[in-house]
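K.L.:
In the part that follows, the structures are each spelled out as structure tokens.
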Structure 1
Amino acid sequence: MSPIVLVLNGPNLNLLGTREPGVYGHETLADIADLCGQTAREEGLNVEFRQTNHEGELLDWIHGARQRCAAIVINPAAWTHTSVAIRDALVASELPVIEVHLSNVHTREAFRHHSFVSGIAQAVLCGFGSNGYRLALQHLSRQLKG
């Protein structure tokens, strides 16, 4: 059976395509889910793609991944800068984690420059748009294949 990679998306990403297209582009979250599914098939992975506006739900998904998933790709969105709980859950999962952001957070407001996730992620991709998700899955595929 192919390894499962859990792709998690935080708050407000359900508004992609209409929310600040100058920053986030015109792709919808469904477009990114399709890209992840296509990339996973090409790379011999299974992907579970999820989004929530509720931090506790995201924590439950991370906890559940520990025993059944091979890795996590996460765009924590605004929780990147505020949630120690998400950081701690990712550490407790004991899984490889790649952090993804559509925009280059380092060219934006100063409060976006700090991430609670980056310090525990094996890689951080920002500013690549939806291609960051593809790059994360491609990297994990190679890593999981040894």
Structure 2
Amino acid sequence: MKLRIYEIADTEEIMKLFYDTVHEVNIHDYTQEQVDAWAPANMDIDIWIKGLGSKFTYVAEEQGKIIGFGELEANGHIDRFYCHKDFQRKGIGKKILEQLESKAKSLGIEKLFVEASITAKPFFESHHFIVVKQQKVERRGQKLINFIMEKSI
């Protein structure tokens, strides 16, 4: 597995990874209506290109296939952070998180924070993030529970 910086050509594969992961992994913790609202079938590629390109986005790749990605914002916020549905619990997320932490330190960031899904909460807890609060967010009319979590680095 190698980690590298996001390129525009990665966008469609990243969008598919996001959609598939939410619909096949997060479905265990959320309803069908919730995952449909979270990851709709009709996502706008231009919005994804703009979003991925505006952050420090790292891609995990194995044999030319994208198996995970994570986004870091300049304020320490970890935005989208997903591992491929077929590569769960294989250390991919750990490697991506280590890269995001390294980048954050190089930028002088002292605290990382994330809005972790019910599904992702145990992963972040295992990497020393603490829950600040539970919240409900609205996506396309659906309310979803997630957790604001943070970690000093």
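K.L.:
Between 1, 2, which one scores greatest on mean count of other Cβ atoms within 10 Å over residues 8-15?
P.N.:
Biggest value here belongs to 1.
K.L.:
Once distance in nm of label points 7 Å out along Cα→Cβ at positions 40 and 72 is calculated for all of 1, 2, which comes out largest? Walk me through the numbers before you get to the answer.
P.N.:
Working: 1: 1.6; 2: 3.2.
Top value of distance in nm of label points 7 Å out along Cα→Cβ at positions 40 and 72 goes to structure 2.
K.L.:
Computing volume of the Cα convex hull per residue in Å³ gives 105 for which of 1, 2? Write down the numbers at each step before the final one.
P.N.:
Working: 1: 95; 2: 105.
The value was obtained from structure 2.
K.L.:
Here FRET efficiency 1/(1 + (r/R0)^6) of positions 32 and 56 (r between Cβ atoms, R0 = 30 Å, to 0.05) has been calculated and equals 0.80, so which of 1, 2 was it run on?
P.N.:
The correct label is 1.
K.L.:
If relative contact order in percent (Cα under 8 Å, 6 or more apart) is computed to be 22, which of 1, 2 is the source? Working shown, then result.
P.N.:
Details: 1: 28; 2: 22.
Answer by label: 2.
Just so you know, all these numbers are worked out from the coordinates, no wet-lab data involved. Keep in mind it's a predicted model, so treat the numbers as computed, not measured. Cβ atoms are built from the backbone, for glycine too; each structure is taken alone.
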